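Bear in mind these aren't lab numbers, they're just calculated from the coordinates by the rules spelled out. No experiment lies behind these values; they were computed from the predicted model shown. Cβ atoms are built from the backbone, for glycine too; each structure is taken alone.
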Structure 1
Amino acid sequence: MALILYMFLTVHSQKSEIMEYTEETNGKRTMLTISITTNEDGMIIVHKQSENEYYKITNMNTITTEFSYENKVTGLSYDALRNGYVIQVTGKDKTRKIIKSFKIDDCAWEQSIELSLAQLVLSGNKDKRFWLVSLDGERCMKMYAVNKGMEELQINGKKVNAIKIEVTPDGFFSIFWKAFFWYDQNGLYLKSRCSKDFGAPECITEIYNY
């Protein structure tokens, strides 16, 4: 099921490809499926689904135009839509409606972080900044990603040389949340470790078949 992500940045296809990962949250391990479809016009649709969560992210290359999120446990569901330099969020949870508007700048909204960071790996650039809506729909923060170089991983009992990307909120809030993503040299997303906060619990994700 392994998939080289950079193919979706350069090749136009209407065929969906699927990757499978294990996802460990609060000590519980479940399966995560990521499917990516690239249309002939270059629009990339990303679907992510685990036991309790569902995401649909619509992108032009890696730049997000729409995002939908559902959580079966909390009852939270919302849609986020970019209109110029504003991201509008509308939805609900078990007790209330959610209506938010977030102003952004020239940095892109890149909700599909797996694609965004794969592009950073393949570009040869050292770092990038982008906007991200928190999974609770309450915040939109500018993020900072930096290439930390090569690191050896153990993936399914194999030693793998991977490129490590560190992601934090840009600026002062970087002390409160941090995540690491690992890719192979072809831009294949291998593993991530995200700390608690920013609308989500601590989570470790690792490719299932590699």
Structure 2
Amino acid sequence: MIKQILIALMLLCGAMAVNGQNTIKKARLYGEVGLGFGKTLFFGNTKSNLNKGLGGTFKPGSGNNLMMAFYVAPEKWKGFGIGSRIKGTFGMSVEGDFGDSYIFNYYNLSISSKYYLLKREFNKGLYVRAGVGFGQFTSKRDSEEDKVYKHQYGIGGTYTGSVGWSFPIKKVTLNIEAEFEYSNRGGTIDGLGDASFGSGQAGGNIYLAF
């Protein structure tokens, strides 16, 4: 159901963006590209389920973020914009309890909205961002000594919230934000059946808007 809603909203945003040249000018279409860094968080029984799926345990590590987005923000919306955003997190390798290594990567595609609180003008000043998306995580256990290579997958919904500041610089805007992310994804563990994996991230991002 979430996937169908996201597709419908993306089509709506796309239709608003391409409905003729005059419409594009009035709608004011913005693009974003950026990088970030954050600490991965585990919620609920995620660590236990990963242990069952991978055969080992580990503490959440840190990861680098890569993001791209677009927003439609007509002037009459007074600082509000809506669009689509894709974010990928590429985790750094962490050591497990048995000396083996683990990597935890995840990504999501979301419907995202931004609102500028003070100046009520898009890409200027203080803003808040909220998003709901759909995506996947991949966790890998790697032990060359024991010749162990295992993967665990999950897929499901992701929810994000951010607060940041936009600094206009000539034709581009520098954005700095703090972000919190929560995901609840489902997967199957061999021999045990379905399991849920709650994870998230607390971190910060820097990106350019144009």
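Here are the numbers:
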| read-out | value |
| --- | --- |
| Structure from which 1.01 was derived, Rg/Rh (Cα atoms, Kirkwood Rh), for residues 113-184 alone, options 1, 2 | 1 |
| Origin of the derived value -5000 (helix-only ellipticity at 222 nm (-39500 (n - 2.57) for each DSSP H run of 4 or more, over all residues; to 500); candidates 1, 2) | 2 |
| Test item: Rg and Dmax of the Cα atoms in Å calculated as 19.3, 63, pick one of 1, 2 | 2 |
| Test item: relative contact order in percent (Cα under 8 Å, 6 or more apart) calculated as 21, pick one of 1, 2 | 2 |
| Structure responsible for 2.2, with distance in nm of label points 7 Å out along Cα→Cβ at positions 105 and 129 calculated and labels 1, 2 on offer | 2 |
| Structures 1, 2, by FRET efficiency 1/(1 + (r/R0)^6) of positions 137 and 153 (r between Cβ atoms, R0 = 35 Å, to 0.05): label with the highest value | 2 |
